[in-house]
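Following are the structures in question.
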Structure I
Amino acid sequence: MSVNGGTEEDVASRIKKANGVFVQLYPVWRNHNTSKTVKIQIFTTNVKSVLLYACETWKTTNQITRRLQTYINKCLRQIMNKKWTDKIRNQKLWRITKQKPIEIQTKRRKRNWI
């Protein structure tokens with residue numbers, strides 16, 4: 001048993017599962033006829049929901065929050081067709097995609113769960 005009650009293992013599993021969904025949706029991300037707004041909605045409802053499933057029970061640490069945020073930022077950059085060489089700050093990426101930091105989202109879910 002880990003110190004955080006298996007949270008690290010659960011987060012790693014959730015990232016793998018969310019990545020599986022993200023990969024299945026590659027045709028949507030590459031489709032130039034689909035608007036960015038629709039792509040973000042699809043990402044939120046399909047990928048992010050898988051990623052954050054049962055996050056209310058996690059003991060969140062800075063490391064776990066950073067891992068989740070890194071994965072989400074990577075996905076958002078790919079959806080927005082931003083290469084790693086394109087310099088774009090995370091805050092600007094969140095503003096463009098109308099996303100909030102993952103820390104705020106997990107805290108809101110925990111509060112609603114209680």
Structure II
Amino acid sequence: MKISRKGGGKIVIYVNGERIEQVTKFKYLGALVTEDGKCDVEIRSRLAMATDAFNKRKELLSRRMNIDTKKRVVKALVWSVALYGAETWALRAEDIKRIEGFEMWVWQKM
């Protein structure tokens with residue numbers, strides 16, 4: 001894969017006389033790497049996985065659980081999924097808004 005801000009661009013690499021396929025994206029250690037170097041696809045997929053993790057925990061929506069316990073469960077089971085690899089993201093304003101919107105959604109649901 002060739003990574004650049006403009007994206008695209010074909011390169012030809014041969015190994016042992018066989019041409020290597022060029023891809024536009026791939027998963028590496030659970031993170032999605034794209035040829036344009038942006039992380040918006042990765043952020044969307046992480047937030048989708050975190051939404052799924054939240055929806056699987058129906059006990060977070062019950063009134064029987066203490067609010068402090070709910071917060072600890074969300075931090076452990078939802079935010080750990082959502083922010084995995086976040087230290088490598090190059091965030092744009094729209095990405096920050098998307099993450100903040102997800103955070104508000106989680107707290108409103110509780």
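Figure out for me which of the structures I, II the number -0.48, -0.61, -1.30 belongs to, where log10 I(q)/I(0) by the Debye sum over Cα atoms at q = 0.11, 0.13, 0.24 Å⁻¹ was derived from the coordinates. This figure was derived from II. Can you say which of I, II returns -18000 when helix-only ellipticity at 222 nm (-39500 (n - 2.57) for each DSSP H run of 4 or more, over all residues; to 500) is computed? The structure behind it is I. Looking across I, II, the calculation of distance in nm of label points 7 Å out along Cα→Cβ at positions 10 and 50 that yields 1.9 traces back to I. Once Rg/Rh (Cα atoms, Kirkwood Rh), for residues 26-65 alone is evaluated on every structure in I, II, the highest one turns out to be II.
Using the calculated result 16.0 for mean count of other Cβ atoms within 10 Å over residues 18-25, pick out the matching structure from I, II.
Only one of I, II returns 16.0 for mean count of other Cβ atoms within 10 Å over residues 18-25, namely I.
Please compute percent of Cα pairs over 15 Å apart, for residues 58-97 alone for structures I, II and give me the label with the greatest value. Greatest value across I, II: structure II.
For the read-out relative contact order in percent (Cα under 8 Å, 6 or more apart), a value of 23 was computed from one structure; give its label from I, II. List each step's numbers first, then the result.
Working: I: 33; II: 23.
Attributed to the structure labelled II.
Laboratory data are not the source of any read-out in this text; all were calculated from the coordinates shown. Quantities reported herein were computed from a predicted structural model and do not represent experimental measurements. Cβ atoms are built from the backbone, for glycine too; each structure is taken alone.
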